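Got some structures for you, see below.
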Structure 1
């Protein structure tokens, strides 16, 4: 097989890395890819923007691609899958209509109501003053969400009415035409990435992301500063409930709308202190950095799983096979992220980090005439696997400390909560 992966982040590097481990996959193309995929054996970068539907379609036809795997949400929301399907190209990912589950939070909320799944109480607003008045009536803490795509940063958890009202002004000023104001749920978050062929659901190992820039979950939201899997709060019993009470009813609601959803149905969940799950939001693609933590534990060949979704025969692949142990991904970010940051800073000693047994997935990197340099806010995702979480944690931070670039920042507390489960 020849596989084309659309995207240029750590998630796409991890997807290409995992796909190339299969005996079925001869070559992988990443579009546009990054410095890591450029040096991955069996992989080739092609410099085409993820939003260029025609360019991606031409590339898939010219290179006789057997399967396209779409990484980011933007091309899904722009209808890339629809364009590829029109040209009889096999592609993993939902159509433009299905991708609204992430592209429009108000659309997703309406779908959740139709499905009858447990979720936070919310209201949708198109005018700032009405939203501010609602916030004043509800009090804080409260959550303000941009309705459209915001690269994982369109959610503000406001601890005061004033902060929420400022967030409303900011998001409208940034060009969003619609906002969701939602009740603040208390508990522990967990990410469940489920694969579906439109008929069957197959959940991957539950993961826990760390969205805030600061240790102790403080500071601004980011695209994700690290993740680990499996998340022990999502016990096998709870995972069965999540599939039965949330994922399957949502898939049925999509079918009732006439949407043939084949791809990732990614549920961001809050688990209350008494173990009750509620859906916070849906995404229509693999999570980043959850994917980097999950895929090293997957033993079932990824290409077989994705092709089974595309060809609507996922039920034949059960059960998925997993390695034992825990996996942890720590993001090494540029100084200033998620605000302004410099690019073009030299990166050194990735080879030393990988010599420890860790895997380094590139996110914001590129190769230039001088070598590997930074090219984004989240630069690298360093991943380690251990029989226990402590083993994985010790190894990953050993590897993190070996990688060097000026201004490197990482959180030192990724997955600290899990230690309580191992004591």
Structure 2
């Protein structure tokens, strides 16, 4: 058996061991398993069945991570992307009044385009055309966007007719939610792996003790059926010009997040050729796009690479065998669904704030001394949470980036593809 695994994953060739891979796979699972609680909480706000979402989240994550293992031989886990699940629920479904079935169709189409761009090689041209500052600003803006959603879920931020938003009342639920958030911050400062998961579990137990959370009727059971949401996507309904921006946003964010993360991981693993080319990057992007298509068919938002995989890599993971371990643990988690179902949104929501903080940290890589960079970056960042829409933030970012370069008489530096994206952004905003 060891010989077969060695042949498949080249563990010795990458100077690793089965022990390292197992520990790395476990570390990745512990660090990212909060997605089992958070993704269903976010997506169920659209009317999707929460129990089915728990099963789909685990299965889709396991499938995506196994694709990473066997297609790319990488210790990188794939799961429903934080930020994109919030965009799916709050901007597309609730914001635009689109049904969740059509929203799944949007995700599916974005995955089709992603796969097509990867196959044809156009992906490289788009990647080189999008300005790095806009890509960084998108990450920061999405961080603010999901932080705002997290504070709403915690009832710290509430609606106000005079000021649009206001500080909510300090209730026992808010107190428990804040306790969960600061517990996450404490674990993060102390560099304890799996801090988000541990905080959710500890706060849920405290909520049970205080009578604010109901005990599950059982702790172990067969996984809930995925029938209420599986294969319910409406692809034809997603063929609307009003949803073109949403398709592009899913595609853009998944493409650049995956590209940047995979390149960083490959360099960390020593998978960089002498000429600078990255080994296995195309295979990893194929895995990413196929996972998104599979996830949409099953009933969840965009599947993408998870940055928590770096924890497993730091723990020693160097091959896809670590991803196999992570995937198997997600399958095992399916049988503990009753525990997951009792976690209320106000306890899961702090995880959105923490992820928002992680994403916002990208702002340190941005140069605001150059106004032709600062203005489009600023507009991209602030308009995502203020308009409650990632697409609008990106559209203003692309348009203002082009305008600033035209003003500076640097229009020749703008690639043709970026001109096309800018024109489409204008049309989107007008319509």
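A short reminder: the numbers here are calculations on the coordinates, not readings from a lab. In this text, all values refer to a predicted model and were calculated from it rather than measured experimentally. Cβ atoms are built from the backbone, for glycine too; each structure is taken alone.
The table for this structure:
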read-out: Parent structure of the calculated result 1, 7, 13, 16, 18, 16, 13, 9, 5, 2, 0, 0, given that P(r) over Cα pairs in 5 Å bins from 0, in percent, for residues 178-393 alone is the read-out and 1, 2 the choices; value: 1
read-out: Highest-scoring label, criterion being distance in nm of label points 7 Å out along Cα→Cβ at positions 90 and 314, among 1, 2; value: 2
read-out: Structures 1, 2, by distance in nm of label points 7 Å out along Cα→Cβ at positions 202 and 234: label with the highest value; value: 2
read-out: Parent structure of the calculated result 16, given that relative contact order in percent (Cα under 8 Å, 6 or more apart) is the read-out and 1, 2 the choices; value: 1
read-out: Structure from which -8000 was derived, helix-only ellipticity at 222 nm (-39500 (n - 2.57) for each DSSP H run of 4 or more, over all residues; to 500), options 1, 2; value: 1
read-out: At a computed 0.65 (FRET efficiency 1/(1 + (r/R0)^6) of positions 146 and 402 (r between Cβ atoms, R0 = 30 Å, to 0.05)), which of 1, 2; value: 2
read-out: Given 3.6 for distance in nm of label points 7 Å out along Cα→Cβ at positions 106 and 194, calculated: source structure among 1, 2; value: 2
read-out: Mean projected area of the Cα convex hull in nm² - structure with the largest value, from 1, 2; value: 2
read-out: Structure responsible for 1.4, with distance in nm of label points 7 Å out along Cα→Cβ at positions 242 and 266 calculated and labels 1, 2 on offer; value: 1
